[in-house]
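Some structures are shown below for you to check.
Bear in mind that the values in this text are calculations on the coordinates, not laboratory data. Just so it is clear, the structure is predicted and the values come from calculations on it, not from any experiment. Cβ atoms are built from the backbone, for glycine too; each structure is taken alone.
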Structure P
């Protein structure tokens, strides 16, 4: 399984990396800190799961998600599971996620219940 983490803050990216490694020890995990780098990695790696902070430098997460979905459609690829993990607020996250075909939304910081929900999604 390939996982792409898109997070501009190194401390949060590393915490998420450690968390995912503890759940999916054999996963191939890649990190990107901005939307353009994330798209380049996505298009070359075709990850199964992307965890995306939508507040990103260079290209925001919503534009990145739109580009990812168009890339999948244009290249007839199986859609990746897209998960937003952001601090923009629950209502905004949900409202924006639907038109972009985001599979799951999470708000930072994750509480214990949301952490368990994320674990269940990652282990599917």
Structure Q
């Protein structure tokens, strides 16, 4: 038995392995290769292109907000392989500036207020 490595015929993305009784070097079905893909880290995937495996960034499903994003906006979701979060983007949604100012003020007040232990 020979291990074959399957990939999408649409985008080359690695899809897993299968066993075949065909000898190595014989004709394969489209979307299969005898070449093992490399190990990938988090936020990476392997793509089979030009008869070799290539590691690409894989942030699909990641949502980000650009500096001009408004409070309550849904942000931008990455849906394609090879697309990374822009350097100037944030992974957290914009906050309500009034609410943030209130929280900052409360935090400053609590930092300067004396703390007393009350024993009854």
Requested in this report: Using the calculated result 16 for relative contact order in percent (Cα under 8 Å, 6 or more apart), pick out the matching structure from P, Q.
Outcome: Q
Requested in this report: For the read-out semi-axes √(5λ) of the Cα gyration tensor in Å, a value of 19, 17, 14 was computed from one structure; give its label from P, Q.
Outcome: P
Query raised in the report: A value of 14.9 was derived for mean count of other Cβ atoms within 10 Å over residues 67-74; which structure in P, Q was it taken from?
Result: P
Report task. Using P(r) over Cα pairs in 5 Å bins from 0, in percent, for residues 59-98 alone as the calculated read-out, with 6, 27, 31, 20, 11, 4, 1, 0 as its value, let me know the right label among P, Q. Result -> Q
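1.0 is what came out when distance in nm of label points 7 Å out along Cα→Cβ at positions 91 and 107 was calculated for one structure; which of P, Q is it?
Details: P: 1.0; Q: 1.9.
Label of the source structure: P.
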Query raised in the report: To which of P, Q does the computed value 30, 25, 14 (Cα extents along the principal axes in Å, for residues 19-74 alone) belong?
Result: P
Report summary line: With helix-only ellipticity at 222 nm (-39500 (n - 2.57) for each DSSP H run of 4 or more, over all residues; to 500) computed for every candidate in P, Q, -14500 is reproduced by structure P
